[in-house]
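Next come the structures, one after another.
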Structure 1
Amino acid sequence: MSIIFKKHWDWKMSNSKKTAVIVGSAYPLRGGLANYNERLARAYIQAGYNVKIFTFSLQYPGFLFPGKTQYSDEPAPKDLDIEVCLNSVNPLSWRKLGLKIKQLAPDLLIIKFWIPFMGPSLGTVARIAKRNKKTKVVSIIDNIIPHEKRVGDHLLASYFVKAMDGFICMSEAVLNDLKSFYTAKPKLFSPHPIYDNFGEPLEKQLAKRKLGLDNDTPYILFFGFIRDYKGLDVLLKAMANTKLKDSNIKLIVAGEFYCDKQPYLDSIKENKIEDKLVLATDFIPDSKVGLYFSACDMVVQPYKTATQSGVTQIAYHFEKPMVVTKVGGLAEIVPHMKTGYVVDVDSTAVAEAILDFYDQDREAVFKSNCIQEKKKYSWEKLLENIDDLFETQ
């Protein structure tokens, strides 16, 4: 049964308004994908569109989901029209949703793509919906070749790609990966916009107090779901660097384990850095995200592989300098020695960047640069790029 959380407009109430449908993760699902789609919907509403989101009744079968729960325990957004109806493994639901969108005949159908597993369901919905000969289908692609590869990935992704009319790639790396699918369809690089939906930055001492952290301790932050490719093990080894270990700098690890946590716990014990860490390894609800970013001095993303990262754009919103590694599109977003550091995937290099940040007192200058740099990453620019994409057809 479909669930509609909020209906704040009648699709046919005005022929003068453009219409957009977003298919993908949204409330009651939680996490970065849901945050993105909901923020995108608000950008289109602000631009004068009627907007509807169709989300999953089943996103991942339980055996494929590495976390504790896929669902949010926060209140439903009151300003969005979200219908829960798509089952990722039930072809009947794919057909039903495709026919519904075909009948609604929106100007745009936008589908965020991040994993080949979703290729059959999302690709089928798109194929059926666009039979109305009106709707343009665009995919916003996080990854077309996944970090954690599985048999059949290319085949599933190819099925999805063939159903699209155009592509917005979140990094140059993804744009290059897409070329391996031999598609002549229009495609543009448009970086991840700022995540500005977690509240305004708080005064650092207030955020520390709300989190129960020591006011006088400097904190760096590792944020987000913990997967092996994100390199937390590299950062833990960096924290064991003699100079860092002897400093009063502490690392906050804020995010749920989506992999085996035991190797990380063993590393912490072996390196004797228990007193250097604050482990907040449960899911961080949206209402607390701003506290962690406001409380830290710098965000560290020691990824081993990457295309782009929403964490970077949360950091920009909270005007926090970053350490990122030379993988994927991360270096495209963080200018070295301007808004942070771009280093090798190496614990010594990560440690040296952290130490330089504090030893050279770079926070004020880097923060000022972040304020300027983040102006490049507006949601309005993303919408303009989507318009430009289809003007090339």
Structure 2
Amino acid sequence: MAKKVVLVGTAHPFRGGLASYNERLIKEFKDLGDDASIETFTLQYPNFLFPGKTQYSDSPKPEGIEINETVSSVNPFNWIKIGRKIKKQKPDYLIFKFWLPFMGPCFGTIARIAKKNKHTKVISIIDNIIPHEKRIGDKVLSNYFVKPIDGFVAMSQSVLDDLNTFDSNKPKLYNPHPLFDNFGELISREAALKELNLSPENRYILFFGFVRDYKGLDLLLDAYADSRFIEMNVKLIVAGEYYNNEEQYTEQIKRLKLENEVILRNDFIPNEEVKNYFRVADIIAQPYKNATQSGVTQIGYHFEKPILVTNVGGLAELIPHNKVGYVVEPNSQAIADALVSFFKDNKKEEFEQNVKLEKEKFSWKKMVDTINTLADDIQK
């Protein structure tokens, strides 16, 4: 039987992985015959809290998805209004994609009010319950959010474990991040090289996404300073906007004498250009110092690329070592040795064939099925 689903969270006109995830999930519900829509923000972050250049997307609004710009993250009167609106709508599921304690008061208040209709099941898909970059008050805000939620879907086993420190009784399921298959088709490497004006003579390591301290770009730069990469005509592409400490990385590149080897594209990469970076890459590097899971991994799977991750959080759960890529310790020597081995031993074709098989596990239908299973376990 068709269900009514409302998701509260980031979507167009806001940009980034959260928006892409929420839009793709709601599209899947709709494709399966459900009545699904998104209540997104009028204000997501006050500008002084946002580390990037802009919160907004230049891409067109996704077609076929109802997105209502209604929610202010900082206005309690607005939270009451939206809670009452959803309470009256009586959706079968109210879904929150939770990633940051700052959203706890907004989401938690909306959830408390909406569920008073005694019908709506309130479900949260959890990116992180313990944030990568900790601040005073995080636990209080996360606790406020967790209390009215009826059930949780965690996208890594480590987050599922973290959830038990906040609530050990409510239903919880693990479902890995589905493929990010909404960034375009698998174009040829030649076409992508032309779009990016890059030489076909080189091979490429890709670091993709917002640059933040915990993502370990400094470790990757130290690893890439290994002279073996230059001898093998391997270039490093860093594609993504700096969210902090830009000077730290530019100074490191200069100190390591890598100015002519590292290709910097340090702006937000629009959705329609993502495919170019992944198709030119021989391997994706995620040298994180701490993590739970990452959407970059699932973009890599979609574009059928080998991936190197560090053995932190839930990253290793998705990467069978020496089959579709590498799981290494978060230090520059281990990262360098694995990447050198990849190019020296010509592992690209073997890993890419294995990626094509492994990616079949990560469907959006499976995520919807997990949400439905969780909902069946929730007693109203």
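All of the numbers you see were taken from the coordinates with simple rules; none came from a lab. As the structure is a computational prediction, the values presented were derived from the model and not from experiment. Cβ atoms are built from the backbone, for glycine too; each structure is taken alone.
Brief remarks follow.
- Among 1, 2, which structure scores highest (criterion: distance in nm of label points 7 Å out along Cα→Cβ at positions 180 and 268): 1
- Entry that produces 2.9 once distance in nm of label points 7 Å out along Cα→Cβ at positions 76 and 244 is calculated, selected from 1, 2: 2
- Of the structures 1, 2, the one that 3.1 was derived from, the read-out being distance in nm of label points 7 Å out along Cα→Cβ at positions 140 and 300: 1
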